[in-house]
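Peer 1: Multiple structures are listed underneath, in structure tokens.
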Structure 1
Amino acid sequence: MQAFYSAKYAALLKTNCFVLASKKVLIITYYWPPGGGAGVQRWLKFVKYLPQNGWDPIVYTPSNGEMPVLDSTLEKDIPKGITVLKQPIWEPYSWYKRFVGASKTEKINTGFLTENRRPGFTQRISVWLRGNLFIPDARCFWINPSVGFLSKWLRQNHVDVIVSSGPPHSMHLIAAKLSSICHIPWVADFRDPWTNIDYYKDLKLTSWADKKHHRLERFVLTNANKVVVVGNGMKEEFKSNHDVDSVVITNGFDPDDFIGVEPKINDKFLISHVGTLVPSRNPLALWKVLGELIQKDMDFAGLLKIRLVGKVDVSVKDSIESCGLSNHVEYVDYMSHESVPSELCSASLLLLVLNDTPNAKGILTGKLFEYLAAGVPILCVGPEDGDASAVLKDANAGKAIAFDNMIGMKSFLTNAFANFRNTSVKSLDQKSNADKYSRASLTKSLVSVLDAVSKTKK
């Protein structure tokens, strides 16, 4: 009899005839559709899978944010019926565009990427102003208006946990104030580091501004009920510098994005890279190796094709040209997220380039995990003992080769090309190892954090 009622209860749950009360989480994020890019996808995918795990997400985001790219195809992943709160934000970008002579419709690139050969004097001045006047970032003017709006909203609407996603780290400061005012536990999610991010040194900070950034970073890390990070490198950094024990929940891939994807027929040895290539991600040694290979091997030269999808800094284009590769490279400014899986699955080799910066070992980019889902061999240019290398080894998906290891790059490329010529590209048995990086699986890890934090008294 007990088994019968258990089976009947399970059937009711499955058919949605019986619904358990869900907990509610308020997610404060700057990046949200129709914005595009990796910054959007982490929390968009969490929001997609949270309702299946007993949590109702409420999203708070700007109604008019300055998005580097737009991608309306991502909107299909927003669950129907969820609450999305939007409020206008004032950002200094209209002033910035007038100051540097840019048009009103021109997008602001991230990570100090420039498509001009020489940034002008006004651009250099604007970097100084950005780093020293807008702390922690240009969204700082949204902090107080957001706290005012959300504190009123929360008096009428119950939530169990607040989550902030940064950068921009102003989102954490909004959450910190709300948590204190409304006595709601708070999770701070770091998609990237704060003072250890690769371009921090380029902000031209005064001593005063640098100290303020560090002070705010420590305030967020030590006041949040729980800190979530995307990789072990950041976890170790926060533990060492702030004695904060964070939880690692990596980025991932959504199997739904690859359903029905058919690779394009390609008779070229296609090396594809998806994402921006800023100056610190310029794999000069790789370009030199490829340049040497096309000079020495006519077969390789006739079949090599490199496709770079996303914005590419002018310094990277100059390096490609100097290595004699211009005729082998195709630049694609932007590709919608729904088109990316086909691009990845059609490649002969996927290229992942990490920032050649002091924090390189801890860099774990979101695109790595979508690369995993494609089942195509991956060449990572970056530390051989870093977080990205560990994921590649764990998933049996490719290899990380150090920035200056030209011998290693040449060997890897030669073997990959030989596999391509033999029409027997190496088959990667990733299913058993890569499943842990699916968005559905990662959301379960997030739910464990939310469940624990929700029991915390603020």
Structure 2
Amino acid sequence: MMQREDSLIIKNGIVVTAEKIQQADVYIVGEKIAKIGRNLHLSAAQVIDASNCYLFPGGIDPHVHMDLPIKDFYSSDSFTTGSAAALHGGTTTIIDFANQAKGRSLIEAVDEWQSRADRKCHCDYAFHASITDYNNTTRKEVSQCIDDYGITSFKTFTAYKSSLMIDDRQLIQVMTDVAKQGGLVLSHAENGDLIDSQMDKYRQEGNLAPKYHALSHPGVAEAEAVSRVIDLAYATNCPLYIVHLSSGQSLERIKFLNCLKRKSPPIFVETCPQYLLLDESLYEQEDLEAAKYVMSPPIRAKSDREALWKALKSGLVTSIGTDHCPFLLQQKKLGLGDFSKIPNGIPGVEHRMELLYSEGVEKGRISLKRFVELTSTAAAKVFGLYPRKGSIKPGADADIVIFDPAQKHILSSKTHHMNCDYSVYEGLKVKGKCWITILRGVVAACDGAIRVEKGFGMYLKRHPVL
């Protein structure tokens, strides 16, 4: 067989998918996986010895916010810096959000976000469309998003009344229309009226420290909204994906509703590493130290954290995103006199896979196959990217992470690649590291260096699968 210049063989690795684990070589031609097997006697232009390493499918982070506008500034990672950080951490595909402004066109928002990312990403990328104003024009644009842009998932908010929230009547209309067209509705599920009333109460009392952000977002605000959006999904027969779930109360509501065994659409649940590893005691720190952890929903009690780990193992949680939305310390400082003005969000896209391996697999909380399902395969299936993404099999995109399970390192803002001057995991000791990240057959990141130019990332049109 003639050796192709765009061929690559990974030898002696342990291939891990959501279905099985096997010692095997992986032969890649061009952008695709061509063959998998033990001791392949094939010639390739490039050979990588992956002895004692795992080969994982490239990670898919279904929840990031690059270049997100917040009043007079943006989240600190651009599509260029954020996508590079993703590759360092084994994530080869990110899904961001094109956010409709109230009174404006949904397609206009999609075009705006496309222009921000086009020819700027190092990794592959896709979009969800966020609906904040549902009217007759927007209804027509839903089908245009699906047919012309390959956007099949639509985010809604039950919070942020003045900017992003839609009411239940609009949510019912969104779910009804999206379901008819084979799409999926995402929900940021928190009770906006309860949160706003709590925020007003604390401000009137003069309680303005960062910890009052967390106190104004109680677990019951999430649990109530989770129950409500699931009931509406049942009523409209609309597939539902609940983003960044944070509380044990919400999990109990989901378990109860699942036990009713109603004829129902699929209900998917996402959580994030911060809710698995951090707890609310961090809000007791002074001023800026506490402001670092301001996000919505906030991090919660240790009991919530343990409930989420159990839900990962049981399968109640579908996937792991990061809600990556970093801000510089100078930006966080803008809200120190009033917690409601602290920009919400933390950095995380680079550490998702290493954290879940170290804290999950290494500590016996989840299996290797479940790790792959949570970080890649489930998101690929839910969001219409499978089998092109999310697995290691012939014909799939050659997105592969060569992962050294023995390598220990310490997370720090001094060494991470995200454009953020602090880390919420500062000083955390981690076992397991992404050594090489391969994207569509090309070594994209290796030993802490990016090997592909910005613009190498490809926009992914997705297909309805539900």
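Computed from the coordinates by the stated procedures, all read-outs in this text should not be read as laboratory data. Note that the coordinates shown come from a computational prediction; the quantities given were computed from them, not determined experimentally. Cβ atoms are built from the backbone, for glycine too; each structure is taken alone.
Peer 1: As an exercise: helix-only ellipticity at 222 nm (-39500 (n - 2.57) for each DSSP H run of 4 or more, over all residues; to 500), calculated from one structure in 1, 2, equals -8500. Which structure is it?
Peer 2: 2
Peer 1: Can you rank 1, 2 by FRET efficiency 1/(1 + (r/R0)^6) of positions 160 and 272 (r between Cβ atoms, R0 = 30 Å, to 0.05) and just name the one with the largest value?
Peer 2: Values: 1: 0.10; 2: 0.95.
That would be structure 2.
Peer 1: Using the calculated result 27 for percent of Cα pairs over 35 Å apart, pick out the matching structure from 1, 2.
Peer 2: Working: 1: 34; 2: 27.
Going label by label, the one that fits is 2.
Peer 1: Suppose relative contact order in percent (Cα under 8 Å, 6 or more apart) works out to 22; of 1, 2, which structure was it derived from?
Peer 2: Label of the originating structure: 2.
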